[in-house]
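**Student:** Structures incoming, each one as C-alpha cells.
The numbers here are math on the coordinates, done by the rules we state, and not lab data. What you see is a predicted model, and the numbers here were worked out from it, not measured in a lab. Cβ atoms are built from the backbone, for glycine too; each structure is taken alone.
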Structure I
Amino acid sequence: MAIAPRTAEELLRDVEKLNDLPPPDLKALADAAEVRKAARGAPLFSEAQVAEGLWVVRTGEVKLTKSGKDGREQILYLARPGKVITEGVRFDGKGYPASAIAMRAASAILISNEVLTELGDRRPGMLRLLIDLRAKRSDRTLQLVGDLSLRTVPARLASFLCTLVATREAKNQDARNLVRDLTTETVAGRLGTVREEISRGLAYLERQGALQVSPDLIEVVDKQRLEQIAFGSKKGKKKS
C-alpha cells in the first residue's frame with residue numbers, strides 16, 4: 001500500500017528553526033503552502049526567474065544547480081524530502097540565484113514571500129529565523145567555494161565518499177560497499193569538475209589503497225586512508 005506524502009504541517013514541524021515557531025504560526029504557514037510538482041529533469045524554478053519564497057521538498061529529489069555558458073554544471077547541493085530550499089526567500093523582487101531541477105519526479109511545498117512578509121510584520125522572530133536559514137545555506141556555499149578553489153579533485157572526491165560512509169553508518173547500513181547509485185556526471189557536478197576527472201580520481205584512490213572500484217560498486221577497503229586523503233594526515237592518522 002502506497003504511503004501518502006506528508007502534509008505541509010508535518011513537513012514544517014521537522015524543518016530546523018521553523019519548528020521553533022509557535023504552533024499557530026506554523027499552522028498559518030502550512031495553510032498558506034502551495035504544492036508544486038516537477039517531472040524528472042524539469043525545474044521547480046529556474047535561475048533569474050523572480051524568486052517566489054521558501055520551499056520544502058515533499059517527495060523525490062531536487063538538485064540546486066548553476067550552469068556555465070559552456071554547458072558545465074555545478075551542483076550546489078541535493079535536497080531530499082524534508083529539506084528546505086531557501087534561495088527563493090528574498091524581499092527585493094529579484095530572481096533566484098540558481099535553478100532547482102528534479103532528479104526524479106518530485107514535489108515541494110512553496111510558502112510565498114508575501115505570506116512570509118505578512119507573518120514577519122506581526123512576528124519579527126519569523127524574519128530572524130529566515131535570516132538564520134539563509135545564513136546556514138550561505139555558510140555551506142562558501143565552504144563549497146573553498147573546496148573548489150583550494151582542494152584537489154581526489155581530496156574532494158574522498159571527502160564526498162567519507163560523507164556517504166558516515167551517512168550510512170548513522171543509519172546502520174552497509175558503509176563498506178557503496179552502490180554507485182549516483183552517476184559519474186552527478187558526482188562531477190557536485191564536485192565542480194568533469195566525469196573524466198572523477199574517473200581519474202577514483203583510480204587514484206584505488207592506487208592509494210583506499211578503495212576497490214568496479215563498474216557497479218565502490219568498496220571502501222581502508223577508511224582511515226580515505227579520511228587521510230580527504231582531510232589531511234591529522235584526521236586520518238591511526239590511533240596508537
Structure II
Amino acid sequence: MVVTHSRETSRQSRPPPLWFVTNGELTVGPVRTDLLQRGVFHGRIPNDCMVRELTWRTWRRLDQIREVRAVQRQLGTESLVAQPAPSHAALVAEFGRARDAAEVLSLALHACIDAAGASFGVVHRALDGHLPITTCVRGVGMLGRLGAPLGEDAAVRLARLGGLIVAPPDAGAAERAVATRLGAPPDLGGVAMVPVSIGSSLMAIIELGRVGHAFRASDVTTLERIASATALVIYGF
C-alpha cells in the first residue's frame with residue numbers, strides 16, 4: 001500500500017513564522033504571529049512600521065502581510081495599497097504650512113509614498129547648480145543614504161529635462177540607476193522618479209521603490225500633481 005502525504009507532512013513540519021518589526025531606527029523580534037497581530041490590534045505597532053519574516057531577505061509594509069490584514073479588517077482600518085492624493089489646492093495648502101523648503105520636501109515625500117503605495121523613498125535636493133544631495137529618506141535601510149551626492153547618471157539627466165519615471169526597475173538605464181540607489185532588493189517591483197522643478201530649474205528629485213508589485217500607470221498623474229504643488233510652495237519661500 002502506498003500512502004501519499006508529503007504535502008500535508010511538509011505543512012505540518014514547517015516551523016511557524018517568526019517576525020521582526022522595525023520603525024527604521026529600532027528593530028524588535030523575532031516574535032510569533034499571534035504577538036504580531038496583538039501588537040497591531042492594540043495599536044502598539046504603528047502603521048508605518050515594516051515587517052520581515054525570519055526567512056525573508058527584504059522588509060515589507062504591514063499592510064502587505066496577510067496575517068496583519070486580517071487584524072486590520074477586524075478593526076475596520078485596513079489600509080489600501082495606495083491612498084488617493086489630495087487635490088493640487090489642498091496639497092499647496094498643506095505644504096504651505098511648512099517652515100522651510102526642507103520640510104516641504106519631507107511632506108512631499110510622505111505624500112508620494114502614501115499616494116503611490118511605495119515601500120520606501122528618498123529626496124535629493126539640488127542647490128546652486130550642484131549635483132543633488134540626498135536630504136530626506138523614509139523606509140527601512142534608507143538612513144545610510146542621507147548626505148550622499150548623486151552622480152550624473154541617466155536618471156539625473158532625465159530629471160533635468162523634466163522627465164518622470166514610473167516603471168519596472170530593469171526597464172532602462174535610468175530605472176536601473178534609481179533601483180541601485182534604493183538598494184535594489186530582489187523583490188523590488190517598481191521604481192519611480194519625480195523631478196520637482198519650475199521651468200528649467202531643478203529643485204529636487206523624489207525617488208520611490210515598491211516591493212512586490214509595480215507602480216500603476218495612474219500614479220503618474222498623482223506624482224506630477226504632488227511635484228507641481230511642491231515646486232510652487234518652495235518657489236514662494
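**Student:** Could you tell me which structure in I, II was used to calculate helix-only ellipticity at 222 nm (-39500 (n - 2.57) for each DSSP H run of 4 or more, over all residues; to 500) as -10500?
**Tutor:** The structure behind it is II.
**Student:** Further, regarding this structure: One of I, II was used to calculate distance in nm of label points 7 Å out along Cα→Cβ at positions 33 and 113, giving 2.8; which?
**Tutor:** Going through each structure in turn, the value belongs to II.
**Student:** Output the label of whichever structure in I, II has the greatest value of Rg/Rh (Cα atoms, Kirkwood Rh).
**Tutor:** II
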